[in-house]
Structure 1
Amino acid sequence: MIPELDISDTSAVRMVSSRQQYVMSRPVYSEDSFAEDHERIQRKQKTLLDHGKDYLTCDAKRAKRTLLSFLPVIGWLRTYRVREWLLGDVVSGVSTGLVAIMQGLAFSLLASLPVSYGLYTAFFPVLTYFFLGTSRHISIGSFPVLSLMIGAVVTRLVPEEGPHANITDFEGLSQDQRRVLVASSVTFLMGIFQLSMGILQVGFIVVYLSDTLVSGFTTAAAVHILVSQLKFVLGLSVPGFSGPLSIIYTLESIFVQITSTNMCDLVMSIVIMVVVFIVKELNDRYKPKLPVPVPIEVIMTIIACAVSYSFNFDERYNVDVVGRMISGYESPISPSVAIFQESAVEAFSIAMVGFAVAFSVAKVYSIKHDYTIDGNQELVAFGVSNIFGASFRSFAASTALSRTAVQESSGGKTQVAGLISAMMAMIVTVALGFLLEPLPRSVLGALVIVNLKGMLMQFREIVYLWWRDKPECVVWVATCLGAILLGLDLGLALGLGVELLTVIFRAQFPRCSTLASIPGTDLYRDRKDYEQTFEPKGVKIFRIPSPIFFANIEFIKTKLVEAVGFNPLRVLRKRNKLIRKIKKQLQKKDKDITEKGIMDLFYTSPDGFKVMMEELDLPSDLRDLPFRVNWNAELPSDISAPRVDLHSLILDFSAVSFLDISALKGLKSALKEFIRIQVDVYIVSCDAFILEKLHSCMFFDDEILTSMFFPTLHDAMLHVYEKQRHGQSKAWVLKNTKL
């Protein structure tokens, strides 16, 4: 085969001649002839028993590999460059530790817990992730979305006003202790879910949380966080609400009390938000010139503590302060099984969201620094970290992009930086916690709000998605609105449902197209997309751009009928009716049949005549007739039969990745309908796995042959040209009919 370029103008010739070209000469192959010339390697497919044996087989090499995969710290610690990395890790650990302390204090308010337990979350989960995690750069600790989801469960089971849930483990506990028990139990169950998924090697499940869905979900969470912090910024006493429309009830309660706003809290919050926002913008602008970002949150927290203590804000202005900080660490506690039963759905949602966010952040930095991360091992690491942390009263841990960015940008190379940040949190918990007691809660609320900028800015994605991918925009909007109005757990479920519906919609209604040849090449493109195309007379090339399965086979058959311009089954039925009519006339030996010119339509056969009544949907058996019908001849006015000018139909299977049994049956019936009206059908670029399945499912018979399959579209076209050149076609295109 030697493609030739037919170019008339000289400018086009110069442009083409400047490009690389290739010339190829080879036989025209069908799948059968290709198999004859090129022997295929017969690969033995492993059975389930073989996979089980491989999984259970153990040797020294595999034991070492398993140990390194379970304890990734061994791998990177052996190659740790002390002189090059240690100083950067120390500086990064101190910087990240300061941010983690402030975020731990602030995010504990989202979880409806005493602020001391935010420091626990900045310490305990980091210790286990240091040994088990595969990411070297993410900062483990509290994450605002997870804190808010934990807080929703806490306020549902232990509301600020009214009776708590009927749980026996609550007996003899104060309200704060009950809330801590709920948060730690939900976190423990969350860790069990993550660990189980890691052990079962189902880390791939996170792919069902697309970037669009996570963006819409985190944006909705940012709105919830913003609303939940207004009571601290305004100095109001607002009860916690949970369930659908909880954000509406919270806003209603805030606006009812808006005249009771504490002006000291409001002014202090506004000042802190403005200052922190400006300094953060400057940090971003001068990031290349700064060795480490300015820890403005820490600075403003120290100033606020000093001012609050000096002017006695809590008594003079009735400002709500942090109050007593727990010094040191409390003894471990066991989770409550009763709380497991009450919060299983929420715990699973929290586990999925926490891992999805952490894995996406870890993947960004692993690509940037050229190392690999293991999704299943990350699930194990986060599962163990959350179980271990929950045993010591911490709440859900994941990562925060802002904190991770600080750890990486300030010189962090490994999780040694994370370990140092945990030590910083431990020092504050054990020795310096009392210094934070005069800190106003409104300051923490302001710090939470000002750190929502990145998530709230995701609203800009609506316009981007609308102009580029409307189904993705629908997923974003549905997830965001659902999570805002129905709550984060139901909103996540709604987003997943809409996302799966869009996938089903895309697969069930694929964009099928009719292809045409690009002159002078062996390329074929959608005829609607190019002006200069060539569509051979009597040939249709139909491209199927998706898998074929039970849900879309009827749609594809409908599109195929639209592409060729007629329904082959109706053509077959009309022809069969006409043949039955002719048979009856021949049985009566009607002499008028010659006078009407009908006999001129047939070629006389030396064989005898025998009448066979056929089902209209089956091909007529013309072998016993004393003539052969030429459907292309001009028929008398009193005999109507559809004329078909299509002699070859080519189906492009290059994008078909699988074919199920139901679709196989539908495809077989569709192909036979065309074959029975004498249209040659060819299938090109069919995947080898699909071909094997067609053989194993008895797809081929006397009508559908293996010779119909070709390795490329151009091979099939050359075969059609050659066949038509020798006059072997028996069919034509339908014109001016209602079929």
Structure 2
Amino acid sequence: MLNYLRRNLPFQVLDIFKKHLQLGFDEVTVALALKACHGDTKPGCQIHGFAVSSGFISYITVSNSLMNMYCKSGQFERALCIFQNLIDPDIVSWNTVLSGFQKSEDALSFALRMNLSGVVFDPVSYTTLLAFCSDNEGFLFGLQLHSLVTKFGFGCEVFVGNALISMYSRCRLLVEAQRVFDEMPNRDLVSWNAILSGYTQEGDHGLDAIFAFIEMVREGMKLDHVSFTSAVSSCGQERNLELGRQMHGLIIKTGYGRHVSVCNVLISLYSKCEVVEDAKLVFQIMNDRNVVSWTTMISVDEEDAMSLFNEMRLDGVYPNDVTFIGLIHAISIRTLVKQGQMIHGFCIKTSFLSEPNVCNSLITMYAKFEAMQDSLKVFKELNYREIISWNSLISGYAQNGLSQEALFTFLSAIRESKPNQYTFGSVLSAIGAAEDISLKQGQRCHSYLIKLGLDTDPIVSGALLDMYAKRGNICESQKVFNESPERTQFAWTAMISAYARHGDYESVIKFFKEMEMEGVRPDSITFLSVLTACGRKGMVDVGRQLFDSMVKEYQIEPSPEHYSCMVDMLGRAGRLEEAEDLVGQIPGQPGMSVLQSLLGACRIHGNVEMGERVADALMEMEPTESGSYVLMSNLYAEKGHWEKVAKIRKGMRDKGVRKEIGFSWVDTSDARGSLCLYKFSSGDMSHPQSEEIFRMAECLGLEMKVLRERESQGESICKITSWKMNTLEPSNLEV
């Protein structure tokens, strides 16, 4: 029987036991038969009955085997009942029950009972208990156990050392874990795997894990799938493709090339290193694919995500919540509206809408589809709204230009949940992009996030300085930038964009050079802002150098906006032929922004012939866009071609093209704390205080005229007196 057990042939053991029931045997035979049950309660209960009827239950070895069988089958209460009936339990009895607990607090309480009962812990006791020491209270208990291990000389026991390494790794104390590892006189494969897993799971110790793996190989340890899983994961964290490929070769050489968990981390490695084809090859050679394999591949191969999902179902593998998160993301990226609705229906049918992460992904998906009503519907159906759900909705509103809705949602969110850096990142982005929300709302958010201690977060500080810059308060942007502990690429780009928007060419170039000196790599948005500043300053040669540097040095593919900047730059300088030549060099058809820039330049420099060519192309591309008609009409008017002006205006009427009305916004400092600004256009008389406003505008105009006259005479202006007329004060109008 013992020979069959060692060969993992439990059915043969039970067969021998049944055949020799009549011949008689001792308590060891009964214990071996119970061990062969492997937690299967059907034969186990039968042997339990036999042990009771035959009196073998009185032997401690039989009782211990019974308890072990019930613990493995998940019937812990039965095991506990047997233990409580024992007259003189031995250390194996205590350890067996200890291993059956599911909750840490219950196991640690039982350990205290062991100690009070005078039971001396053995290495198995320590190993079992250390596995329960993970939370704060358990960790303190683990430290005491470590002291006892040292005191009683169990530190030389390999499996006790392994348990200590695992405990310290779970508690993210890798220095202590390494110290235990270094002090072990003997180490087995589990020891090396424990320290490897500790470094890998931490996330930012990839290099330490790689060095540990190399040392493990040098020591001649026999590697298994756990070793390779940790090592390949660390290569993925470090984005070290070359070393990852070497490990892949070693994996194939040692026979783990088709192991499920090893293949899963290989797929993840190649995807992180952006070698998708290699990830696909690993997936294709796998014999067995579990839900992790399919889910990883769905996240990697966004083009074929739906096909992979259908194949996964045909393969009989049931998806989990992570599968749907990856799939919904892939659908969102490719704007597959119909497929997204189908997956939403599938989630309802399979009850996955009870998973908050799946619902959050659906909210984000519908926001990408510009269907915010559907996002709101999913949000309202949530049983519990965590801050991530609120963030998804706020971000959706902000991305769709619904700034007021984003702000109102934020105000609702902070009444129910504690906001985090992503909450403020989204709402500040909405306020920055809004023309109709008072800057005071951004300042209130700023005060609130300082109170929460989030002002030093890179995401928040970047969003703050971007918000202030877009709303014209560049001094506050500079202050936030100076106080930022970590200046990210986004922060540098936001400051450069702010100064470019304000036409401050010198500051733009200064910040761009400082950014490069700091080793922060500029992106396409950074170059777009710098080129814009060059164009407004007329620095054509500098702009050309920067454009060439972007393409050749930074390998950034120029977008239509970049070409538009270059065309605008050349056009402002009067180099219209060069600008037109550049338009012809754009890959594919030039976009509207490029042609509009060229048409604007033609209007500034009075080039009617080129303007007509460009305007014809624009009108053909977008017949209802009023900008090209207006620019061409103004160009003809400046040249005195009134017949052509009339023809263009008639064409606009015939096609139903209307010139968009320009609006201005004013913060009226509403005492009620209104969120919105007041909108008005030229000649607008809709405000109830229109007459007072026009009188005030006239007074301000006279004051400006006086100031100009004084300046022309060389008089220094020290102070502008406050005006007050009727009930309206200038201090109440903050433009």
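No value in this document is a laboratory result; all are computed from the given coordinates. As the structure is a prediction and not an experimental result, all values here were calculated from the model. Cβ atoms are built from the backbone, for glycine too; each structure is taken alone.
Couple of notes before you dig in:
- Identity of the structure behind 12.8 (criterion: mean count of other Cβ atoms within 10 Å over residues 166-173, calculated), options 1, 2: 1
- Among 1, 2, structure where distance in nm of label points 7 Å out along Cα→Cβ at positions 478 and 702 as derived comes to 3.6: 2
- Among candidates 1, 2, the computation of relative contact order in percent (Cα under 8 Å, 6 or more apart) that gave 4 used structure 2.
- Among 1, 2, structure where P(r) over Cα pairs in 10 Å bins from 0, in percent as derived comes to 2, 9, 12, 19, 19, 12, 8, 7, 5, 3, 1, 0, 0: 2
- Read-out helix-only ellipticity at 222 nm (-39500 (n - 2.57) for each DSSP H run of 4 or more, over all residues; to 500), computed value -17500, structure in 1, 2: 1
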